[in-house]
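Structures are listed in the sections that come next.
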Structure P
Amino acid sequence: MVSISKTTLGFILGDIHKVLEDKLQTVPENSIEYAFAAWLYPLSKRDAILPEDFSVMDYSHVAQLGYLTDLDPDRFNRLNQQLVEGLDRVIGRPVHAIGSSAGNFSFYNDAIAMLGLALGANIIGGEKKAAFHAWLRKIVAIDPNNIEWRQILFQAALWKTDTSTVISNKFSNEASDILLALETRGINCFQELDLDTVYQVICTGMVYQELDIVHVVSRLVSIHYLSNHLPAVSLSHPTVDQVIALLNNINSSFKRWVWEDKGKTSTSIPQRWDILNEYHVQSLLYFLLAPLFPDIESEFYSEPVGQLNSRADIGLPSLNLIIEVKFLRKGKKFQKMIEEVAADNSLYFKKDSVFRSKYSRMLVFLWDDNRRNEEHQLFINGVNGLENIVGTVVVSRPGMLENLD
């Protein structure tokens, strides 16, 4: 499992995503390459279209129709008869024949087209699907040592037209982005994938060089998948960045927060888990972090400064991290919060403190009870500029929690 936070992943993959998107935008909407891209990556910013000179005699046009019908059946099912006619022409070709060019690949190794044709055959079903599968098996047998991404698409096409097909190939790690992308489209007949491997393939790939459309789109799909499916925190080796990511996503937890107008059962009374002060916020964070950090400390004293004995809110010794909690009430200014953070910071990290080996950095968590969202970023920028501060998280009181003040 990838042991980085979604925040870090976003920084790392953002530029790669931009380069790949730019490459995709250069592909014409009426090409088979873009039909494939739109099918594999439905988040594509443009709609794929059929060529104006669409002909059932051109196998690449028929393959485009297969992709688009599978992607948007409500729009393209009306063309199923053309799909049938086109498949009949394809299946009737001798295996050794070389048809029109598509992407500079001759007919028998045009893997992108073959997958589109397989999707079309799967839509038509019945004898047409079985006939196409049998014909495609002969095609695949021509060159079993084809380029790896073509082998993958051929195998996907065979499986799509007969899910009992055994995929015997063990593909290399370099192809893991393609395998993951196909899996998102329901073609899950390949080897088990390791997401960390997918991540490494994307980061080490030469995106600034010419890439074929298969790799461009597969990496876009994989970036989107990684960004939305990875856990925020590694259970075995959590990091400061991951703690920040977890706390930044805390609002998603309130979807199931208890705030009832009436009891859920006939014997219960309404419950409202209100958050009224800084201590409640501390309890919330402790609840979230304690299962991940067995060494967690709560409300502990740091080294005295003269007569002043300062007390920190939450400590994670394994990360050398203090989490300082602030509660911003209605009428209280952000400036005051910054002053308090600066004061805590100077006390916790006193010069030559004996606690330096245990705690050397601080994360600030602010609960905004009045939802002054427009001031959050300025506060974050200001606090992050202080020495020893590694991050600032600001969370507004969720709208579902009616403010009783």
Structure Q
Amino acid sequence: MYRDLSKLIYDWNLQDLSYQKPSNLQFLDETLRDGLQSVSVSHPSLNEKKQIIRLMEKLGISSVNLGMAFSSLRFREDVEGLARAIMEENLSIKANSPSRMIPDDIDLIVDIISRTETPIEICTFIASSPIRVLVEGWKLEKIISDVEKTITRAVNQSVEEILFVTEDTTRSSPDVLKKLITVAVESGANRIALCDTTGHSTPHGTKKIIEFTHKVINDLEKGKIGIDWHGHRDRGLALANTLTAIDAGATRIHATALGLGERSGNLSMELLLVNCKMLGWIDNKLYSLMEYSQKVSDVANVPIPPTIPVIGKDAFRTQTGIHASALVKAKKLGDNWLEDRVYSSVPAEWIGREQRIEIGPNSGRSNVIWWLVHHQFAFNFDLVMKILNHAKKQERILTDTEILKIIRDHGPLPELPER
């Protein structure tokens, strides 16, 4: 009855769109690599990492970065253990592991591929911005030579998927990027990752660099080369940049659970999936999103802030009387779909949650009535006002325990009518 969105919500986001719906949009989960580079996280065990990958699978995430095998023996063992689990459990999620522009790193991953019989996309990376090149004391000619040698090494060892990453792409010059992308593609890379490593980019800059990369790739006439976008949120623009990147033609997006990562973190996988679904770009089932987020929160020892969108404790809670009144009225119309959207742009049902009304100093009678009905308590006007008057004197919302005590102290109430 109320499910025709076009008649109930005028969506300015969909007016005069210049882009087409992206086809086969993919996601690379960087939680177990970039996410664990955060200085505030605890490192999960191999078994905990496996549990997280299984939850990624449920969410329809395309690929997972297993970690840097070259970093230490522990990381190498974890990469091998995770790759083996993907093969043994017949998971559809694809494995990815980074490599510096060092042939030995390639050999290390190739050895894991051979030992586990699991295809692993090799992610070769090198910094490309003038500031990084100056600090490192590199010469462009040496960088180009290393890119060619390393990717050729992977190709010669029959690695099927090779991602070339220009670190700090969004602060790199067009001339350097063109040379690096060209040598990478001509050497055998089949994907290019553009990285906003320091969170420097704006949506305008994101659009320009992806358009530039498309032109370089098209001029090479080497067939279909995928473009990845990897964004950080130092300026708080990671999500806005990503939506622009997809609009401009990026076909795979990197993100992490809870937005974990270096400094202020990466693009949040939770926000990425929900926004792509709201725009009609994907149809993934997101019922496991809370479990995925909470699992990472638990094993990484990073609490989920209550006001963080979608997964925060307060994301679908209100104590405001006007908001509660609208939710109650929607409920009376007998349509949960309507109740879930009248004061929320994100449907809570998508992720297995529901709208919740609390009772606090900003509340009205509707809040109390909703709480009593929701918890199946009979009530009268006197009880409603007792609870509300008590709430108005507080500096916070009431706990369920407090409300239940007021109900008990009020005395007998009529039974609820049978349904």
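Bear in mind these aren't lab numbers, they're just calculated from the coordinates by the rules spelled out. Remember, predicted model here, so these are calculated numbers, not experimental data. Cβ atoms are built from the backbone, for glycine too; each structure is taken alone.
Quick notes
- At a computed 6.2 (distance in nm of label points 7 Å out along Cα→Cβ at positions 60 and 348), which of P, Q: P
- Once distance in nm of label points 7 Å out along Cα→Cβ at positions 132 and 388 is computed for every structure in P, Q, the highest value turns out to be that of P.
- Largest in distance in nm of label points 7 Å out along Cα→Cβ at positions 36 and 396 among the labelled structures P, Q is structure P.
- Origin of the value 1.16, where Cα Rg over 2.2 N^0.38 Å, for residues 260-315 alone was derived from one of P, Q: Q
- At a computed 2.6 (distance in nm of label points 7 Å out along Cα→Cβ at positions 52 and 180), which of P, Q: Q
- If you line up P, Q by distance in nm of label points 7 Å out along Cα→Cβ at positions 124 and 292, the top spot, with the largest value, goes to P.
- If distance in nm of label points 7 Å out along Cα→Cβ at positions 204 and 372 is computed and equals 5.0, the structure in P, Q: P
- Structure with the greatest value (metric Rg/Rh (Cα atoms, Kirkwood Rh), set P, Q): P
- Each of the structures P, Q was assessed by FRET efficiency 1/(1 + (r/R0)^6) of positions 148 and 212 (r between Cβ atoms, R0 = 25 Å, to 0.05); the largest value belongs to P.
- If mean count of other Cβ atoms within 10 Å over residues 164-171 is computed and equals 11.0, the structure in P, Q: P
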